[in-house]
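So, here's a batch of structures to check.
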Structure 1
Amino acid sequence: MWEIDVAEQTVSFFISLALGGFFCLFYDLFRAARRVHTFTFLWVFVSDILFFAVCAVVTFCFLLSLTEGVIRGYFIFGILLGFSAVFFSISRFSLKGLTAVLRAIIALKRRIKNFCGRKNTQIKKFFKNKREKRLKKA
């Protein structure tokens with residue numbers, strides 16, 4: 001006979017809440033990237049499909065590992081509730097933080113690119129002068 005373990009189901013519900021919160025923070029990463037850089041409609045569409053595909057696979061693995069593949073309504077409700085709770089509470093701050101981090105990464109990338117570009121120009125100029133001197137001697 002099947003036994004219903006309330007403690008195990010409660011723990012599973014709290015894990016589903018945490019999973020929903022993780023999904024919201026993962027989506028904030030996509031939102032921060034859109035704030036930092038403008039993307040085409042096609043890229044936004046593809047990234048949204050990618051997000052939902054990753055969430056579907058993770059949810060499937062979650063349900064498979066916890067309930068041997070049985071879909072329980074309170075798991076889905078827990079994921080939605082966790083996503084909503086994080087979205088309406090800390091998502092604003094995490095979005096600002098992720099946006100700042102992405103902007104800093106882009107600024108650092110530009111500085112490195114500019115530095116390397118200047119050094120590359122100096123190196124090319126140096127070797128061009130050496131080549132011209134050799135051609136004059138010949």
Structure 2
Amino acid sequence: MGGNMPSCELCRDPGGRILWSDGQCRLVRVDDRDYPGYCRVIWNEHRSEMTDLAPAEQRHLMKVVLAAEAALRACLQPDKINLASLGNMTPHLHWHIIPRWRDDRHFPNAIWGEPQRQAPARADVADAALRSRFVAALAEEQGG
């Protein structure tokens with residue numbers, strides 16, 4: 001996937017269902033029944049940190065992350081969106097965009113922690129609807 005490290009999971013594999021991509025990064029859906037709409041924005045080339053990117057690349061990546069957040073808010077109306085760029089387990093630059101609800105399994109903690117409760121089933125959003133909202137939000141982020 002445009003990477004340069006065969007041992008890196010995100011260089012080898014898309015990291016989810018690809019909803020959108022350009023020459024620099026991709027937006028993918030993560031299949032997680034507890035967190036419908038969970039997405040990742042993944043930089044195509046193997047980089048570990050935001051400061052490994054040129055300033056224009058940083059701005060582009062953040063525009064994509066913000067457009068993904070806007071699309072998820074519009075489609076799912078969550079109580080909160082969590083943005084995370086950890087890379088501790090997979091040191092390939094990527095951002096998690098996670099819709100959160102006050103009654104989800106982990107709220108108010110991070111989704112990687114211990115579950116706090118059983119959560120109600122939530123309606124998901126179709127890939128096509130999310131992609132359409134994302135493309136519109138990205139156009140707004142880019143000033144067009």
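Read-outs: derived from the displayed coordinates by stated rules, not from any lab. Predicted model, so just to flag it, every value in this text is computed and none were measured. Cβ atoms are built from the backbone, for glycine too; each structure is taken alone.
Here distance in nm of label points 7 Å out along Cα→Cβ at positions 77 and 101 is compared for structures 1, 2. The highest value is that of 1.
For the read-out relative contact order in percent (Cα under 8 Å, 6 or more apart), a value of 42 was computed from one structure; give its label from 1, 2. It must be structure 1, since only it matches. Looking across 1, 2, the calculation of helix-only ellipticity at 222 nm (-39500 (n - 2.57) for each DSSP H run of 4 or more, over all residues; to 500) that yields -32000 traces back to 1. Each of 1, 2 could give mean count of other Cβ atoms within 10 Å over residues 37-44, but the derived value 23.6 comes from 2. With Cα extents along the principal axes in Å, for residues 5-68 alone coming out at 36, 29, 18, pick the structure among 1, 2 it was computed from. Only structure 2 yields this read-out. Once percent of Cα pairs over 21 Å apart is computed for every structure in 1, 2, the highest value turns out to be that of 1.
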